[in-house]
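Each in structure tokens, the structures are laid out below.
The numbers here are math on the coordinates, done by the rules we state, and not lab data. Note that this is a predicted model, so its numbers are computed, not measured. Cβ atoms are built from the backbone, for glycine too; each structure is taken alone.
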Structure 1
């Protein structure tokens with residue numbers, strides 16, 4: 001990562017700059033901060049600048065010094081989380097979804113990539129580290145060629161789709177395990193807790209994929225002359241890629257919902273069985289308790305108090321009351 005305090009040779013500064021690349025004939029060359037100003041003025045090729053939008057200096061440079069249209073500046077600096085793809089002079093600007101990244105790799109939380117793209121210059125920014133950007137940098141270091149800025153944008157979105165596909169496979173494996181337990185009628189106590197994150201992740205990914213898919217499909221339709229034709233072609237390819245991925249995530253979402261309903265039904269059935277047993281036990285014990293309560297009353301004329309066999313008679317009445325309840329429940333066909 002470049003030092004945000006780095007100065008170019010002519011005194012110009014690029015605060016909050018994460019990295020910069022210059023592309024000639026598709027090959028990328030990393031630019032040091034001191035050479036960046038001259039690189040931007042070179043004819044031919046195009047440049048990619050990536051900023052940390054959490055840096056106030058970067059936001060100030062974009063607002064006052066970035067050579068991009070005002071609408072592109074507004075999109076880069078906006079706090080709005082909605083996904084956007086709008087035409088600007090000579091290109092597009094927008095906001096795309098991406099997975100957050102830390103030192104351990106990509107996470108399932110979502111962030112935002114903001115960008116302005118023209119034939120000569122791509123300016124992008126994010127508040128937190130993003131997975132697709134890291135994957136794109138790895139591809140550049142491995143020698144991947146990007147003939148134009150549109151190819152770079154397409155690669156970034158494709159890397160996001162690849163990461164979502166990996167998450168989809170992980171979610172499917174988790175659902176398979178839970179489904180096996182449900183089929184085998186083995187419902188551990190933690191299954192609802194394991195299922196909830198799957199549903200939450202699937203719902204959030206589905207929202208982002210659906211929004212991206214609609215954006216790309218809209219701009220891939222014939223007659224969208226506001227965008228350069230190559231952007232429309234790339235949008236068509238990305239829309240097709242995201243269609244299948246979104247359907248997969250939606251299917252996982254439906255599976256998770258059905259499994260949650262089935263687990264809920266099984267847990268409810270188990271609870272009903274427990275309540276049934278408890279009710280039967282209570283019904284058996286209630287009459288004997290009543291008999292015992294009667295004989296325990298501190299009043300006169302209680303039967304069998306002076307009879308040497310009174311305890312036997314009291315126990316017989318207690319047992320008889322329980323048997324009477326059993327016969328009554330059988331007659332009502334409550335018990336089998």
Structure 2
């Protein structure tokens with residue numbers, strides 16, 4: 001009997017155009033795989049579920065736990081996402097399905113967002129934007145603000161998480177003349193953009209000394225709530241916290257108290273424990289907080305670059321070479 005054709009599924013529905021795969025990229029995938037795989041592009045969830053049995057490769061946002069058992073022949077899934085905490089359900093973790101992510105595709109965008117939030121706080125830009133909405137000339141208010149307008153050179157930038165994003169943050173910190181301290185999970189040679197490097201378990205050394213503390217960690221059981229009341233108390237009263245990792249890295253009730261009582265000087269937040277951030281959250285009206293609605297990683301070429309990374313991994317998969325950005329499903333990243 002003739003062998004069954006090898007099948008590859010691309011299923012990336014999204015209600016926002018910026019997160020849809022460009023047609024040119026889909027055609028590029030089709031051309032690259034046509035000699036080896038039958039490409040299927042289901043448009044609905046029902047069609048996707050019908051296509052799963054027998055499929056070998058999947059390019060998708062994720063695989064819901066209720067669908068994992070239908071993917072008995074799936075060998076590898078690639079997601080456009082950089083973080084995989086919402087992808088790794090228990091059934092997928094237990095299944096013999098390799099998972100790769102698009103880590104690095106959003107690194108520059110996130111790093112730029114960090115400094116957008118930071119400068120918005122240190123240079124009074126957030127105050128000026130609020131005054132602009134009221135058509136109010138706020139020069140004297142901004143001159144007399146607490147904390148005062150400040151400069152970044154010489155400040156200690158603490159980066160918890162020296163992955164692709166953390167390194168891009170460190171590079172930009174050095175460009176601003178900051179002293180960069182970083183935390184990494186496992187020992188490795190110190191990058192040139194980092195002045196001091198610490199391994200996991202020594203977070204408090206960075207937290208106590210940082211003028212700006214940036215959370216660029218993946219969300220795992222070990223990092224959930226890593227910044228709570230105890231560590232907020234250990235930060236400098238003049239320090240600024242920036243979170244572009246995951247909202248659950250921070251215990252929000254403790255952060256709200258820290259801001260209200262002046263334990264720290266301010267916070268720039270792109271991620272939250274509950275998204276969208278509820279209108280009732282005190283963070284909305286806290287004057288020393290600058291909020292962006294989980295958009296840090298967004299840029300026009302994101303999906304095209306994620307597709308190129310997927311195609312690079314298809315080539316590696318067929319050559320039986322190590323895959324780029326393969327996820328350790330047990331570690332969670």
Structure 3
């Protein structure tokens with residue numbers, strides 16, 4: 001199928017135009033930035049954008065979560081980029097301690113580098129000897145050992161949101177005066193998203209007001225969530241219809257194509273996640289299945305979690321220690337973050 005020929009998105013899943021506000025939507029963006037984890041939600045959003053704007057340049061933007069990203073993700077992103085005629089952009093956040101404490105007693109950090117993974121591979125200790133490059137190192141060095149939780153998702157904030165904002169500020173001239181950010185959040189993923197997410201908004205954190213010396217007319221980035229009203233089976237069906245392979249991480253966690261396309265499935269019950277191999281939200285059943293089906297990829301990540309839990313005294317997941325989750329994935333209790341080792 002040619003790049004410009006993208007099937008029509010699922011009937012009933014198109015974003016309602018009155019909700020969107022067509023006056024804000026550029027007829028031809030200067031560039032489309034598709035933020036993708038490699039999962040089907042973000043991929044469907046990028047494919048929608050290509051269907052809506054068949055001639056606009058697309059960047060497939062990915063924040064590398066070194067030591068946690070699936071090893072197959074770069075190839076999955078390349079497959080998406082090839083399908084839409086886009087270019088992959090993979091970067092990694094590297095933080096440096098400031099030596100100051102935050103008001104909440106954490107160790108302050110500053111973004112030291114937007115590391116170009118495409119050009120140089122993942123960031124290394126040799127290149128950034130005092131840098132914090134991974135989620136586990138960040139927990140140990142900047143958060144007193146405490147991992148991200150459902151309420152405090154510092155992993156997303158520091159290693160995706162803040163990194164993207166810094167990258168966008170640095171590349172304003174490259175992405176032009178009408179850039180469009182595309183992400184794959186959906187209302188049906190969680191009730192909290194139904195309450196707080198809109199189909200579109202301005203990315204206020206990178207806005208420049210008129211009168212700026214470099215951008216006298218100001219500069220804004222429109223943020224669009226084109227699949228926000230879709231169901232998971234619609235997302236999966238659209239990606240499948242566009243001939244983009246599903247990320248191998250889904251199958252490793254026990255998903256099947258049939259189950260992912262089932263319109264009667266309750267997607268809030270036991271849906272496999274795609275981003276980190278050991279996401280704090282990943283169900284124990286999926287962790288155990290992934291370790292069984294893809295030990296080459298999963299074993300190093302599990303070992304890193306074990307080492308982190310031993311050093312920090314915290315469980316990475318709020319459900320409990322990694323070994324308990326793997327031993328009894330179907331009955332693992334949900335409770336507050338466990339302190340594994342009593343403090344001295």
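Tell me which of 1, 2, 3 gives 1.01 when you compute Cα Rg over 2.2 N^0.38 Å.
Going through each structure in turn, the value belongs to 3.
Going by Kirkwood radius over Cα pairs in Å, for residues 35-98 alone, which of structures 1, 2, 3 comes out largest?
For this comparison of Kirkwood radius over Cα pairs in Å, for residues 35-98 alone, the top structure is 1.
Ranked by mean count of other Cβ atoms within 10 Å over residues 131-138, which of 1, 2, 3 sits at the highest value?
3
So distance in nm of label points 7 Å out along Cα→Cβ at positions 75 and 291, computed for just one structure, reads 4.7; which one of 1, 2, 3 is that?
This value belongs to structure 2.
Here distance in nm of label points 7 Å out along Cα→Cβ at positions 83 and 211 has been calculated and equals 2.7, so which of 1, 2, 3 was it run on?
Answer for the origin of the read-out: 2.
Going by FRET efficiency 1/(1 + (r/R0)^6) of positions 43 and 235 (r between Cβ atoms, R0 = 25 Å, to 0.05), which of structures 1, 2, 3 comes out largest?
Largest value of FRET efficiency 1/(1 + (r/R0)^6) of positions 43 and 235 (r between Cβ atoms, R0 = 25 Å, to 0.05): 3.
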